[in-house]
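K.L.:
Take a look at the structures listed below.
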Structure P
């Protein structure tokens, strides 16, 4: 009898939980020891599962000391089969590492409360996968022994994929890239994140882009096993994939040349291996586009602007953006009309192999000219400084009551000089800050938008040209001004004065040259300033209005104008620093400053040197 009753009890224990009526049937005997909310359990993914389907053997023996672990493989055999050889499986990395690996419940949650993946409360819902995987792979929790601390979850959290997921949109979660149950090591050819498989993995969401990439030179190489060819993760990153507009993104406008294209296309090893030109990236960096990008200008062409983004093809391919037949259209996206009348000149043209013969001859002439001019000025001024240091007393004679100094610069001349001086200083600073944006002295412009430097440079250029126009207008309307400036016309006496001065400074002549109000020093300054302003203004305008230049002028003009503009700027800057600053600041005859640009009259010692000191009784109307 007792055996019969025991059999009946076990029979009821084997019935499904949801088939036991609360009112008429006996209660589930499992509930006598295990507190379980049947309604809550019925709402889980296992709600239709009987207790004994998972807890095998619970009806056959007492289990106060525990039962065998639940075998999920009874229902999910295929899942456990692929997981066993994955990095999380017993046949995967555990063979060599011996580290503890996650069980099903570690990722999916407790079996009695397990929700469907589509349920936001599920640990494997795409919104919570980062948190779940971060238990082992995150930076907030200590990693198990053998797991590399590479902080992937922290990187993923700041990505565009995580941002889309957080907004409720579909974005890539951990399992989308690494798969849910079969993640493999990156060096495993079967892994979804193996180099050859990355385009296909990303293409699951970005199908159109993947198709373009597969047809590109990079995609073709990657598909044929060229391990040096870039794939999606090489350009965009792995976990912290940012939007194009983000400043820290490798594919942002200013980072593409250096962080994305540069590492391969300026690598000597890869260049020798695959025949890549090593000067492509350096020549871009030194071009107008590259310098502007280095200076922080976002609206400037980078590698992708011309070569394409995912559909990059060799320039010999008729479909390539950089094919000679397509250059006008490519450049015309930014420069309307470019190449419509003249062919676009080669873009990547380093100094060593530039096909631009005009730019080549400009370098050939100007660079030696700069050296000769600068060294000549230094030698001339050094001799003058040594001679005057010996002959000039620190207690120089002051003008007597009956002596007066002639006015050297009237107000219009001083105004033009002041405007030119301020404009020139701004031009030099902003211009060289463009050429050398990483220099320590360019730090003052780092707090501004990249466009600020360009706008400031152009405003200063207008100021310098305006000073010249004002000067010429002054000469046109003032006979007195023309009379004064007539003394600046070159004469043969200037050469004789130079030879005499040089001989005197070298100790070959006992006396300095006879005083002249406008000597070769002033004439060299004046005509050099006009020449420099003319050259830099013309070339600067050609670079400023680039659409006009690219449309109406031959293809060699932009590079030639850029080279001439830069070299003339160097010559002009050095001439001001060495020649002009010496004679108006460091010359012992005027030190600490020639005050003519402020008061119109030079110091007495300079006036005496030039013969501009006159007796009050004989002072004419001009000196009043």
Structure Q
């Protein structure tokens, strides 16, 4: 495991010759050497990879069994200088039985042997003719190469501080997988040695099974299956391999390749530890029984500079191919939550301030969907545009036209005169451009919305998003406050993507055009006067930093539990060529400083639905005192 908590693992699919153990051993060694040059720390090979899986009744022959043991000894001896752990499949005799085994070894020494628990008896398999189930075997010893080694299904292995476990093929498919118990015993990585033949539809189901098991066990799951060279008498083996981490597929092989395969990935052990600490259901079920843990130190890997892991610069956005499903689901969550609130208060009126910016546009679209779902007249949505000192022509026009086209009730209430009167009342110069000047406008708008809601027996819908809440980029008791907040768990990067998606789905061409222009408009609170051309003079991202960086920081601080040094490293990988280390570090400092000092605004945030993986609601995912100190985090940043 490297300094950032990553463990480099590999799943290998070697060429095999059926019943030719010497050839198979040579291919295993070749792939181990290749993996070592890439900095791999643990590598797994398929089930019965030393003999090939499809030996049939030859597996009962002493010649083959002796050959497998000799080939195993060769692999262990010749790999002794490689700084990694190997896991190979081999048939081994124990007492009067033959077991289908995974042999775990490193530095010329066998660490332990795990037998297969579940032996299939389907018509296309022969295993039950040869092998005995290892289920229930614990605290036992087996002879390997003349040396007694630990043997059992309860074994886990601790290599350089990372604990892992092993199961074999069918063990994954049953109702109670051995890997579930291994994870509860402490294993953070599970390796599965398999020989799974192809069948129409099976591959997709297997991939799903691997990914789901990694999610259930909060582990990294490394699966490798037999490939080219296995007998094709009745079955075809396509060389499947997957590496999944906590419900996410990180790497997989191409099937039906005539080439050997080696997939490598850096799995995040620190992330898995954080998820297990946070998951109360996992903690409650952690095993109280004692299992056998075999510990070993191995030298540092040959090379570990390249991170074999894709770092998504937009972690809140959906995976490719899932955009439609995700965006639709978010809109449904928003509208479903608002529908319940409207029914509960017995009102058919909702008030919203429309600025022509991203956040109010998204909230308005969700409100329209809600009213349509409830069968309410859209005229019950009262949109108020409140031009002030910084309102640009672009946002003003977009706000008005969008409300008209959506068929809601719209009003224009300018706030300049009211604010000037307020400035006189509190005795500040109108040329003052301090926070008072800006915040007075936000509070004036909130007052208008709240009082209209009282007048119309309606509910004020908040528009502030998750990114603004994280940074405290909102006026306390201004745009920070509402009666129901629709965007509170949706970060700015997702807000932009949702509005763009809504544009692509709009039936009205002009609505689509407006939505696309909203997406293209620079993010701004528009509280400072526009320039001479009537264009936006105050751009948020120039002041607090790029939202794509802050969303990245937020996701990994809250959802991944990363410390600043790791967030910086991950951001450097994700935004390579786009932002320098110095720029990322500067905005990271801004993020932590603002996140801690602005908690008081989140402590008083209104109700609203959780739509994504992160929520800062004080009643939900994030409980933090408003006067917590950021000193420890900022101190760490100063050292970077």
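Readers should treat all values here as calculations from the given coordinates under stated rules, not as data from a laboratory. Keep in mind that what you see is a predicted model, and the values were worked out from it rather than measured. Cβ atoms are built from the backbone, for glycine too; each structure is taken alone.
K.L.:
One of P, Q was used to calculate helix-only ellipticity at 222 nm (-39500 (n - 2.57) for each DSSP H run of 4 or more, over all residues; to 500), giving -14000; which?
P.N.:
That value comes from structure P.
K.L.:
With distance in nm of label points 7 Å out along Cα→Cβ at positions 347 and 427 as the yardstick, tell me which of P, Q scores highest.
P.N.:
Top value of distance in nm of label points 7 Å out along Cα→Cβ at positions 347 and 427, among P, Q, belongs to structure Q.
K.L.:
When mean projected area of the Cα convex hull in nm² is computed for each of P, Q, which one produces 46.9?
P.N.:
P
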